[in-house]
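Every number here is computed from the coordinates shown, using simple stated rules; none is lab data. Please read these numbers as outputs of a predicted model, since none were measured by experiment. Cβ atoms are built from the backbone, for glycine too; each structure is taken alone.
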Structure 1
Amino acid sequence: MYSGASNFVTTTDTAFAVIIGISVIFLVGITATMLWFVYRYNKKRNPVATQIHGSNTLEIVWTVIPTILVLIMFFYGWSGYSPMKKAPEDAMKVRATARMWSWLFEYENGIKTDTLYIPVNKAVALDLISVDVIHSLYIPAFRVKEDMVPGKTNKMWFIGQKEGDYELFCTEYCGLSHSYMFTEVKVLPQPEFDDWYAAMADTSKQSAVAAKPGAAGKRLVQINGCLACHSADGTKLIGPTFKGLYGKAHTVITGNSEREIVADDDYIIKSIYEPNEDVVKGYVKGQMISYKEQLSEEDIAHIIEYLKTLE
């Protein structure tokens, strides 16, 4: 699958082929030996059992040969794994943040996107951050996978060697919408990547997009994974829908008390910074983490403008 898509494909596939090959040889050999023993030493052909006291030669053989085979498998596995742990000094650095249930990729110039864009034939180093539970970033075509543990920064690096779009998803069960943690790696020609990188960093173009009502807020809820739990069309998901939310009265549970509250600016800010204080009735407390470190009040103001458009 995707032969040569990254610099780690050949070594990983070789290790896999060696291990599978040795396993198949032993499976066939042991199965054939068992069948031969069943035939040769059944009761009709061998009515009197023969007592065997042991064979030093046989014991040495079945100790030495498996040891050699294990060392061979270890060699191929280690030779493929070891280069994965040290990225080149000139690698392009990207911060990859996982949360229930979305991805966020942040580049050195401040670009944030929910899809990973990289140039072809360029080393890319990812700092892997989880803000809630354990996740695991996996790009099957690149043969790379690494856990993302809260409170710890793991690392991953690779070189995309073929242009195209490749699947990226979480392989550590992380809750009800684990299967929605799916995005893509887009490997672009260097000139095309440079154009994208410059355009995304061009504040004048960003301002033009933001001039559309709620556009900046929509972008923020997309890249921060809000739409994984909150729909924009009235569909009930993990959390309340954004459609018709703003300015309407809602029943919430505060502590052990039930009360009515209007979804105004203060309520939206509190819900983002302290999501478990006022939980909308019918939804489970503890499903959302605080975004105090991820979203500024200016960001929330943009989000509020977006919510106003979802009447």
Structure 2
Amino acid sequence: MDKARVISLFIGVVRAKSFSQAAVEAGLTPQAVSKAVRQLEEHLGVRLFHRTTRSLSLTDDGTRLFELANPGLRLLDEALEQVQSSRLEVDGLIRLVAPTSIGNAIIVPLLQGFQQLYPGAHFDLQLDDHFTDLVENKIDVGFRAGSPPERNLISRKLGEITLLTCASPAYLAQHGTPKRVADLAGHRCTGFRQPNTGRLLPWEFHVDGATVYQDVPAVASFNTVEGELMAVLSGVGIGQVPVFMIEQELASGALVPLLTPTITVNNGVFMYYQQRTQMPLRVRHFIDYVAEHAPPRLQGQRRAVNAAKAR
């Protein structure tokens, strides 16, 4: 016996003062409602109603059960109504996850703009370079670089990532400037380890109309792009990093672009979320806002490189 169901039907009969009307409100037949109430009576071992062909009234036991159960059902109804209405509200918490580089450079600046439109929206942003399971971690929207996520998720591409080989002026003054990809074998280079696998990622180059991958001699490897970038700025070695993270450094001359004919734009930035038909309105608005406002930063990367080359 489904206790919650039969007690709900019992309370419905009491409120409606009729088995037939309670059945209409529950979308059942009067026979089904009557059977459910009989099951409840048999389970409790008491009679809940005095029934005649013309009247229906509660027994003392029925009155006691109604007085005890009715407030609880009202609280349940109110809870369901509040949850349903919250789906239509923009106010509330939006949980996000993103790699540190994308979160700091792209997502964080968007939060202030969104909150100007919807001041009641609040954010919990987790910066994590590992791929995060949205369901397990109760995340509304995730972001990642590289290829689009799988696992039955909806993904939207926000823009391309331009990877640029670069170095500090101090490094080049001491070690010289590579002219070809093959020259990197004789240079000190930095490396990035993929957080989920720990694998040192090869560098990407555009050569003769195709993308080629090459392992480089890493004198220092990092599991965050920020760490690798700081090493390149400090003169530890040559690095290959996303242009959207180094626009200011290219403009100021703190970093010098290298091997620019080999720049690749194979990687993308993706926003992903669960396939839900009853998504909270605040989450839907945020997804649309990001899709509209995020791409300009990503699409201006080639201009930043060209401007640095012209210095």
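Here relative contact order in percent (Cα under 8 Å, 6 or more apart) was derived from just one of the structures 1, 2, and that gives 21; the source is 2. Could you tell me which structure in 1, 2 was used to calculate distance in nm of label points 7 Å out along Cα→Cβ at positions 115 and 163 as 1.5? Only structure 1 yields this read-out.
If Cα extents along the principal axes in Å, for residues 123-170 alone is calculated from each of 1, 2, which structure is the one that comes out at 46, 21, 18? That value comes from structure 2.
Assuming 27.9, 93 is Rg and Dmax of the Cα atoms in Å as calculated from a single structure, say which of 1, 2 it is. Derived from the structure labelled 1.
Of the structures labelled 1, 2, one was used to calculate distance in nm of label points 7 Å out along Cα→Cβ at positions 227 and 259, giving 3.4. Name it.
On the way: 1: 3.4; 2: 2.3.
Among 1, 2, the structure yielding 3.4 for distance in nm of label points 7 Å out along Cα→Cβ at positions 227 and 259 is 1.
I have 23, 37, 32, 9, 0 for P(r) over Cα pairs in 10 Å bins from 0, in percent, for residues 187-234 alone, calculated from one of the structures 1, 2. Which structure is it? Source structure: 1.
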